[in-house]
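Listed below are the structures to be examined.
Values quoted throughout were computed directly from the atomic coordinates according to the rules given, and no laboratory measurement underlies them. Computed from a predicted structure; not experimentally measured. Cβ atoms are built from the backbone, for glycine too; each structure is taken alone.
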Structure 1
Amino acid sequence: MTFEEFWNICTNEKIVDNFEAVKEIFSQRIHHKILMDYDIVEVLLEFQGHNETAKNFEEILEVIELLKTKNTHIYNGEIFPYYNNFLVNYHCYTNNKEELALCVTAYQENHLQDYDYLYSSLLKIFFYGYTDLGEQLIDDIYEEVNASEKLTIEKKDWLSILQGFTSTENVYNNYIKEGQFQWDKYLSKIKEFHFTIPKKYEGFIKRQELGLKSELAMIPAQLEAFNKANIPKIMTVLSCSFAVYAKKRNMNFATSRIIWNELSEYWLENNRLNSSKTFFQFTPASFKKYVVEKQGFMIDYSFLSVAILWGCCYVYDFLKALGFVEDKEYKKIKETLATYKKQLINENLVDLWRFTFVHKWTKADMVSTEETAEEQAIFAKKHTKKTANIEYGFFLDPDEMAKHRQFLIPKTRKEQEKQLPSSKTAFIRSTAVPIKNTSKIGRNDKVTVKYPDGTIKKDVKYKKVQKDVEAGKCELIN
């Protein structure tokens, strides 16, 4: 098969039905001229997207192996961040630590190629409980990341913050083992990551220690008066105390502290700071909005939204145990979170395999054993686009999706031409139900999009606005 024949298949047929053709073409070395003339990355992303949705994981793995052995120049190029991210997802899902360690090694060699995808993978590694691999990756890449002129200070700080969380966990582990806190190693470690404790956090170590060693019942009486000035001090104690609480439920410090920090951001943005009752207040609409916004824009961070939503159950169990949430309020929160989790599950049936880390954790107190078993059964089922009865209502508004359902993009260009007049082509793409890689716009093609508020983004790569286009949040205007 020539590459021209293969390209014709990719253009006019469903790539998910042509695994043998994909395998045949990438069993040969793809030469530079072909890479210049054709969008190979687009083909490989479509292949991954469709087969991932169909749960044909073995076929993706086989093509990745072909790329690694026959076309290393392609695999280590622009496709690497996407495929290595898939491998992290898959090996976390299958609990294959040995293969996951190989993904970590690959990131050590290619980490600056797409740092955002690396960080996404790093969070997943921690969420699934592979703390040692996460620490190893941070240690191995930090110096080069910190020296990079391409990355913002904020992005560099991501690694320092995660390392701080794991270093605190090491201090706690030593305390449990030997009965004493050894902060010297902690201070030495965070210094390596250019992390300093600001003067306004004077007593930071002491407050961490208080949170790590105190019984829950003792903590409220030991906190400073609850007001705006004392919030940083109070949150230091509570975040460490919650980390210990969550660790007993099989959650590492990095995961629990990320969840706590995300919810802290929500509380600070939405609530009054004059008392524990108002500060930890839970308002369903604003909370859902916050969680939805965390799903990401150019990079898919829906797994972080999942972690916050499921993690919120543990946080409010913890706050109730401290007496910061009353029974009546707790009951409302419990009912709201149960509803939101069901909505997210029903909308993301095909992608649930990427979120199974939530069942690595011991169940939250507010969730019954029966509810947990039912949820695990749903996650374990092999959902595909053909079999899943998807109900929009969490990330996507069901009324909006119903309006646009008639404008589904067909799988091939020929089908598009037959189904609708050409005048509607642009509108189709801006209102389609999100189905991975159905549009034939190349991910690296330059497009211009317009948002409802009048904002126009000109000549951006399609992959940077694809999620907004598919969700109907903006429209293609060229």
Structure 2
Amino acid sequence: MQSQHKVTRRNFLKSCSFAAGAFALTSSAVNGQVQIANSNAKVRLGRKLPNVIHILADDLGYGDLGCYGQKKIKTPNIDKLAAEGMKFTQHYAGNTVCAPSRCVLLTGLHSGHSFIRDNYEINGYQLALPAGTKTVGHLFQDAGYKTCCIGKWGLGGPDSTGTPAKMGFQHFFGYLGQVQAHSYYPDHLWRNSDQIPLGGTVYSHDLMTKEALWFINKYKDQPFFLHIPYTIPHTKFQVPELGEYANTDWASDHKIQAAMISRMDRDIGTIMELLKKQNIDNDTIVIFTSDNGPHAQSGTGTFFDANGPLRGIKRDLYEGGIRDPFVIRWPGKVKPGVTTDHISTFWDFLPTCADLLGVKCPKVKWSDGTEQDTDGISYLPTILGKSGQKQHEYLYWEFKARKTQAVRQGKWKLVRKSVNTENPISELYDLDADLGESNNIASANPAKVAELEQIASNAHILNPYFKILYGE
């Protein structure tokens, strides 16, 4: 499915610019179809369509939560989500840094097909998603949901083609640009198209939580999709108080890192309390994950063992840079206390939501007239404990800044470096036997290396903004 139109699209895109039209997405669900599909979804799910709250941490590692083995940082509320829901042990981010990972999450395309494939700055903001892009926000909005994004956007600045409003979010509050989000005491934040002056005196994370609580209270009586891409624990190291870590003998930045994560955990607990207070707890799916691996700055990666048993951190395509915590809670539907090793990804989120809503996924319409389905696979059967869960033939990532590609196929993991040269370097790992990717077995398995290299070649489509391969 993923390479059905490969040659046609590659040849076409090499001969013309990768314009916005080349990334247009079309949805087959018109209003009447959506209404019928929603009715089917209600019957299938046995209750009214659920609210969905998707919480995305920023640079939180696989080992940064208690439910994933963290010993020093306290995260009781996220741990409770896992205990009352399902924990995934093999869930992957869309990329190893912010903007491309978020693009993958919202559009359902892996980084060989997605429009944004690295952090790309334009006048203090990021390269914008092009006009015509269909996102998971549109999916929910078309199904009659109230949609909201609160936190860090990073997919287009003000007046661009990629503002939250143009990407399916009826309400937005937070940072439009990633650079501004490096400070937790910003000069301003954005509420929709309005700039909200703050004067550098207010902790932005607290305002985001307050806005999320306001949104839930306001729209509690109708289905809503609330996407909360928090900025914690991305640096800078800033927090109003150190709390229980104040009297530890840790380094200052270590105290701040722990206090930031525990503060986010506290606020997730507050959100959960509100859902119960408003009697919508049982009708709300809550998901928690992270956009990529840990930043590991100031020694936090080693001190907290932030990537757990994995190799690598943010900006790596080793497991520690892309495998993330993922927990989902849905009372009465997701069996509590379950751990799954189902292999899932950010590009599965859109088809999972489409499956949940009973609507068809948007298709990518390329400028040569061909169309492609999402790269993702719905994991709804897994979370509902149903049979028939489909599996990925492979997973693919590319990261321009490090000139690296990666492929996972079952237990096999290929990491291909220096792909911008005539002689790339391929590493091969058996994740079943070597989760920490410490034993490169490429020389002993040349046929498997060649197979995965071909998959990497087929999965990549030229994007002039993010040329990565030799000769592009």
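Among 1, 2, considering only Kirkwood radius over Cα pairs in Å, which has the greatest calculated value?
Details: 1: 24.4; 2: 22.4.
The maximum falls on structure 1.
Determine which structure produced the value 0.35 for FRET efficiency 1/(1 + (r/R0)^6) of positions 188 and 220 (r between Cβ atoms, R0 = 30 Å, to 0.05), calculated from the coordinates; the candidates are 1, 2.
Values: 1: 0.35; 2: 0.55.
The value was obtained from structure 1.
With distance in nm of label points 7 Å out along Cα→Cβ at positions 108 and 124 coming out at 3.6, pick the structure among 1, 2 it was computed from. Here the read-out was taken from 2.
Suppose relative contact order in percent (Cα under 8 Å, 6 or more apart) works out to 25; of 1, 2, which structure was it derived from?
Details: 1: 13; 2: 25.
Label of the originating structure: 2.
Of structures 1, 2, the largest value of mean count of other Cβ atoms within 10 Å over residues 244-251 belongs to 1. Could you figure out which one of 1, 2 the value -19000 for helix-only ellipticity at 222 nm (-39500 (n - 2.57) for each DSSP H run of 4 or more, over all residues; to 500) was computed from? Source structure: 1.
For mean count of other Cβ atoms within 10 Å over residues 132-139, which of 1, 2 scores largest? Once mean count of other Cβ atoms within 10 Å over residues 132-139 is worked out for each structure, 2 has the highest.
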